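Engineer: As structure tokens, here come the structures.
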Structure I
Amino acid sequence: MTRHTTALSIILVALVLLSGAAGQAALNALTPVEKAAGWKLLFDGKTLNGWQISGNPESWVVEDGAILTLAQGGQMISTVDQFDNFILSAEYKLEERTNSGIFFRIADLHDSVQTGIEMQLIDSRKPEINKFSCGAIYNCQAPVKHVCKPVGEWNKVVLTCRDNLIWIDVNGKRTLYMNLDRWTTPNMNPDGTANKFKTAYKDMARKGYIGFQDHGRRVWFRNVKIKPLQKRNSCG
């Protein structure tokens, strides 16, 4: 192999590596394609601008490009803005025994549990799947499969809300489809089991804040972005 051929090979390898790096989205940033599609960044990776904390303002911090709760218990961090129809994309990881959640459409930040919807984030170690498993709509509907990664590993959630319909994808797998209009009775699920919610999900607010829950153990969030969607007639 000549020196010229060797140099050319090195240049080609370098170009391939650079091309691959350019194709990967930077942490806490939008790609040109995402910007063109209407995505908005909710977390800049450096500050909590655009977020508000219920309770102790020091209970949530930014650490190594992620939103982190210091696990003081009961403190919610939520967006300043409210959203109705949207696709929310975020990455999260948990420590051992963490019980947390992604809340959305919260109407009243003083009572987020009763006025918002929660996607459960929990250190699930049991094989059975139920309404309290990781990826469930808490106390209302179980995911169809368990694909959440072990503690300490990053998971990706894509949560879609459109009028009465909710879809959840975890780590690239569709794990839940929910029609809120089937929840017609307070404190009851369509299958007849009880839940803790005083308002039937059919009658819950369809617009509200997005929040992350501190429930006494550490949880991290990064790459938090949202794409607003147009309203359409209820169906499903």
Structure II
Amino acid sequence: MQGLDPIVIIPARLASTRLPDKPLADIHGKPMIVHVWERACEADIGPVVVAAGDGEIVDAIEAAGGRAVLTDADHPSGSDRAFEALQTVDPAGRHQAVINLQGDLPAIDPSYLARVAEPLAEDGVDIATLGFVIDDPAERMDPSVPKAVVSLEAGARSGRAIWFSRLATPWGEGPMIHHIGIYAYRRAALERFVGLPPAPLEMREKLEQLRALEAGMRIEAVLVDSVPLGVDTPADLDRIRAIMAP
């Protein structure tokens, strides 16, 4: 990572069909987005900025002592929102590695942010992401669990991502990888990615990382020891409150 000077950007917006105003959901006296910002700060790998789609999110982060940037409310993805914030906070291009952290992971292990950035030290890697070896047979067949097809040597903890799918894949003996949607981009790769049109297989699988693969970009995946609980529903919120109980 020498010379890349990472920055962590957390895109967040209030619009959510399953859990309205999700970033502001209270978890033991703090909005969820503040917990995510705190975990990113604990990683201590670079400055942390929240890319907010709504003024209420900016207010919550600033009240906690953090930095937030109000972005266009109509961005189609978190990657687009993160790139707008990057241009606002770093127009000179100091930060050449961008970690895009989802705003609904309040209990994420801070060390995962350093892990996801590690592959960018290798020339030729455009994007890095995380994965977890599936240990629940039901997850293998669950289309809500995206799978990363990763070329892994025996005993390796990282490898090149060849494909992503909602199918149980790849076939044959060996691990199946649950893809965790946290990304580290080279700055130039993020700029290229958000400038690409949606790709046919991306739209078919409903997995935006396929846009990068279809465009010939190289994605590296790093294995971690658990899948951080994302908060998408009221039931998820109840679970995370229990997990994070003081």
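Computed from the coordinates by the stated procedures, all read-outs in this text should not be read as laboratory data. Predicted model only: the values in this text are computed from it and were never measured. Cβ atoms are built from the backbone, for glycine too; each structure is taken alone.
Engineer: With mean projected area of the Cα convex hull in nm² computed per structure, which member of I, II shows the largest figure?
Structural biologist: Structure I comes out on top.
Engineer: Another one. A value of -4000 was computed for helix-only ellipticity at 222 nm (-39500 (n - 2.57) for each DSSP H run of 4 or more, over all residues; to 500); which of I, II is the source structure?
Structural biologist: I
Engineer: Out of I, II, which one gives 29, 18, 13 for semi-axes √(5λ) of the Cα gyration tensor in Å, for residues 70-181 alone as computed from the coordinates?
Structural biologist: II
Engineer: For structures I, II, which has the highest computed value of mean count of other Cβ atoms within 10 Å over residues 134-141?
Structural biologist: Biggest value here belongs to I.
Engineer: Let me ask something else about it. If you work out relative contact order in percent (Cα under 8 Å, 6 or more apart) for I, II, which one comes out largest?
Structural biologist: Between I, II, the highest calculated value is found for I.
Engineer: Then there's this: Work out the source of 1.7 here, i.e. which of I, II gives that when distance in nm of label points 7 Å out along Cα→Cβ at positions 78 and 222 is computed.
Structural biologist: This value belongs to structure II.
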